[in-house]
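What follows is a set of structures to go through.
All of the numbers you see were taken from the coordinates with simple rules; none came from a lab. Every value quoted in this text rests on a predicted model; they were computed, and no experiment measured them. Cβ atoms are built from the backbone, for glycine too; each structure is taken alone.
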Structure P
Amino acid sequence: MIGRVSRIVGGILLMLLGFVWLLQGLNVLPGSFMTGSAFWGLVGALAFTLGALIVYSALTSRKGD
């Protein structure tokens, strides 16, 4: 079973990765093949949201795992 701390760390890493992808997709962070691509902007937003949900669920879970 995955522990609470592991879920928090994994969720934060997914949020950071999603944020970078979002910025690249929005053409804010240049220098990659993903720059300016709406696809990567959408994938980044989804990854960030999923990471936030993972962190939220880990922080609000009642069991200590």
Structure Q
Amino acid sequence: MKVNVNKDACIGCGACVSICDKVFEFDDEGMSKVVNSDVPSDLEADVKEAVESCPTAAIEEE
């Protein structure tokens, strides 16, 4: 599984960071970014929850 954050859609609410901080973190502008785009299999469920929790659908699975 691969994941990406669409910077144009991200509002920096932090849901993804709070759900899975091993894959998502805040950048210098307070928006979410992906730390590891190749998601380890043990974190896939958390990433899927983050995708579903994003209020602007900014997280994209590849």
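Assign the value 12.2, calculated as Kirkwood radius over Cα pairs in Å, to the correct structure from P, Q.
Source structure for this number: P.
For structures P, Q, calculate relative contact order in percent (Cα under 8 Å, 6 or more apart) and state which one comes out highest.
Largest value of relative contact order in percent (Cα under 8 Å, 6 or more apart): Q.
Tell me which of P, Q gives 12.9 when you compute mean count of other Cβ atoms within 10 Å over residues 34-41.
Q
Using helix-only ellipticity at 222 nm (-39500 (n - 2.57) for each DSSP H run of 4 or more, over all residues; to 500) as the calculated read-out, with -6500 as its value, let me know the right label among P, Q.
Values: P: -24000; Q: -6500.
Label of the originating structure: Q.
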